[in-house]
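As structure tokens, here come the structures.
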Structure I
Amino acid sequence: MLSIGIVGLPNVGKSTLFKALTKKQVDIQNYPFTTIDPNVGVVGVPDERLGLLAKMSNSAKIIPTAIEFIDIAGLVKGAAQGEGLGNKFLANIREVGAIAEVVRIFEDDKITHVHKKIDPADDVEAINMELMLADLETINKRIDKTKVNDPSVAVETSALRKLKIGLESGMLAINIELADKEEEVARELNLLTNKKFIYILNASENQLKSGWQPDEKLKKTIGDSDFVILTSTFELLLSESSADEQKVFLEEVNLTESRLDALIKKAYHTLGLTTFLTTGEDETRAWTCKADATAPQAARAIHTDFEQKFIRAEVINWKTLLDIGGYASARAKGLIKTVGRDYVVQDGDVIEIKI
């Protein structure tokens with residue numbers, strides 16, 4: 001299961017956001033581990049293609065692909081030295097595939113800001129500094145255990161030195177230039193700042209309506225990372241409303257879809273993933289694979305044996321299949337491609353794996 005850790009300073013709207021997310025939780029029948037921990041929510045990735053294909057195939061059920069969101073306790077200054085939940089907090093982040101950092105944009109005198117002022121760029125830097133300090137501690141411990149003059153660990157030594165210098169100069173590990181083999185060392189270390197970041201900019205409803213955008217200082221701080229602007233209280237209201245009510249509420253703030261849906265989609269693509277589909281009478285289902293996966297690699301998502309047992313696959317784009325009216329017509333028109341082991345799966349492919 002793909003996982004995103006939600007982090008942020010106290011009082012930034014993290015808990016409200018997580019509550020809205022869990023309202024979108026997928027059927028626990030398909031993902032039974034959703035109940036393991038109260039701060040874990042497994043949510044379906046919104047995909048309008050599924051409903052259309054299911055209608056065409058008269059599918060008994062629809063199963064979206066899913067992401068696990070983990071609500072991690074508010075991070076405070078000094079977490080790397082054990083302040084607040086300290087090491088427990090940082091251990092939780094180590095297990096996730098990417099980090100969603102909630103940043104407070106809204107002004108509200110009734111909700112105290114931990115730093116007594118609203119400065120989103122400073123907040124991002126404060127959180128990232130704690131993560132970098134924790135990574136430096138990991139690097140220093142590894143250096144202490146490594147025989148730095150041993151030629152057999154030359155690649156590891158080089159990677160550790162580059163990471164240490166970069167982190168000490170204020171760079172996130174993911175932005176530090178490493179050779180291919182050095183990157184393998186960084187991955188093995190499971191560094192907090194070697195993960196992809198998504199910034200959730202939690203604005204007020206008025207800011208949302210007026211089309212608020214980050215200023216140059218904040219843009220520079222978050223760099224090339226994805227960001228989503230939303231209002232956590234508004235998203236919670238949407239998640240608790242009927243479809244008709246949602247439409248009215250969205251129109252009031254000039255939106256066409258929930259920004260939470262936009263966040264879920266963005267999280268999925270931030271992880272470098274793509275979706276292929278299967279459809280039939282039993283179910284229409286979305287499957288997850290890496291964006292550059294070949295057909296046998298993608299087949300692992302359906303069953304781990306399928307990669308080895310793969311013979312060929314039959315592939316058609318979902319829209320082509322829908323427009324032609326189903327498999328029978330598609331076959332008659334010769335629109336279904338038979339592909340081999342070197343075929344790279346495209347987003348929206350409807351695939352039948354032959355093993």
Structure II
Amino acid sequence: MLRHSDIIREIEQFAPPALQEDFDNTGLQCGNAADECRGVLICVDATPEIVDEAVAMGANLIITHHPLIFRAIKRVTPVGRVGTTLVKALQSGITIYSSHTATDSARGGVSWEMARMLGLTGVATLDRQSGRMMKLVTMVPTSHVEKVREAVFAAGAGALGDYDSCSYAVEGEGTFRALDGANPFVGDRGELHREKEARLEVVMPSWLQTKVEIALREAHPYEEPAYDFIALANAAPYSGLGIIGDLTKPLDEADFVALVKRTFGSPVVRTTRSRGKKIARVGLCGGAGIDFVPNALALGADAYICSDTKYNFFLDYADSLFLVDIGHFESENCTKNIFYRIISEKFVNFAVRKSSIEENPINYL
């Protein structure tokens with residue numbers, strides 16, 4: 001029996017909730033993850049109409065990009081979009097799960113998908129996340145180094161960018177004295193023992209600490225293995241916000257705008273005034289990503305795509321690059337493709353659909 005938790009696990013494997021920004025509410029919004037999943041409906045925003053659509057198609061799990069519950073609420077009543085959607089979902093037995101800035105920051109997430117749709121090459125993250133990595137350091141008898149190494153690798157440690165199974169080991173000598181009550185793997189109680197050991201170091205995402213610690217203790221031969229988890233200041237190689245990459249061929253501004261509108265379904269866009277220059281290198285960020293223009297400029301961007309841009313930014317960046325605001329919904333509508341691929345590739349022939357009724361809440365006249 002397929003449960004909601006099985007679907008959610010695959011999404012969180014792709015976009016771990018630990019990647020979300022501090023202000024966010026990625027995760028289960030309402031319902032029971034342990035319920036049997038009879039179908040999935042994917043959308044950007046949960047609304048009462050989306051709940052009706054899910055009921056009509058026989059789905060009882062809705063996956064959204066934007067969290068339904070974003071600000072604190074004190075009561076659940078059928079008032080307003082959030083309250084009405086919650087009440088209707090709960091009455092209909094529907095679970096809602098949202099992956100917001102976790103999907104924004106995941107490798108392959110929103111900005112990566114936008115770059116793929118535009119055909120950008122040589123892509124790299126604009127604002128790489130820091131504070132999400134740590135290093136495991138443990139001392140292991142040389143006879144058990146491979147066993148411990150393989151165990152922590154299996155738990156997810158040792159991945160670094162496009163590499164896995166990354167570690168470093170150096171041999172040395174460890175000492176210990178087993179006291180009364182101990183059951184030492186080597187050595188005798190009451191006697192100082194010297195053992196050839198290796199110092200094993202492995203990098204890892206910080207959110208895997210508990211899983212890796214369990215794997216380490218299960219594989220390590222000592223009753224009380226020595227180990228440290230050390231927080232790293234290193235920026236993650238790929239996770240973070242925004243993307244920069246290159247067009248397959250330079251375009252003039254008018255052709256670039258036409259490509260952007262066609263790619264993202266934007267009926268109109270807002271841009272800085274024409275600079276009369278070719279566009280070859282493009283920075284972008286799904287949603288309100290104006291904060292990363294300095295990163296894009298530092299990496300040589302000719303143009304930058306985002307949404308929700310205030311007037312003063314068009315003024316401030318007019319001489320620096322070609323700024324294109326495509327609209328918030330248009331920049332994140334691609335999340336439906338991301339979630340659809342994750343679910344349909346893992347659960348073949350399972351009922352998963354993108355909403356057919358969802359529309360941009362902003363109307364262009």
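Assorted remarks:
- Which of I, II yields 200 [volume of the Cα convex hull per residue in Å³, for residues 15-142 alone, calculated]: II
- Each of I, II could give distance in nm of label points 7 Å out along Cα→Cβ at positions 247 and 271, but the derived value 0.9 comes from II.
- Structures I, II were shown, and distance in nm of label points 7 Å out along Cα→Cβ at positions 263 and 295 at 1.8 was computed from II.
- Parent structure of the calculated result 24.5, given that mean count of other Cβ atoms within 10 Å over residues 239-246 is the read-out and I, II the choices: II
- Structure responsible for 4.1, with distance in nm of label points 7 Å out along Cα→Cβ at positions 223 and 279 calculated and labels I, II on offer: I
- Answer label among I, II for the case where Cα Rg over 2.2 N^0.38 Å, calculated from the coordinates, equals 1.11: I
- Read-out helix-only ellipticity at 222 nm (-39500 (n - 2.57) for each DSSP H run of 4 or more, over all residues; to 500), computed value -8500, structure in I, II: II
Computed from the coordinates by the stated procedures, all read-outs in this text should not be read as laboratory data. On a predicted model such as this, the values are computed, not experimentally measured, just so you know. Cβ atoms are built from the backbone, for glycine too; each structure is taken alone.
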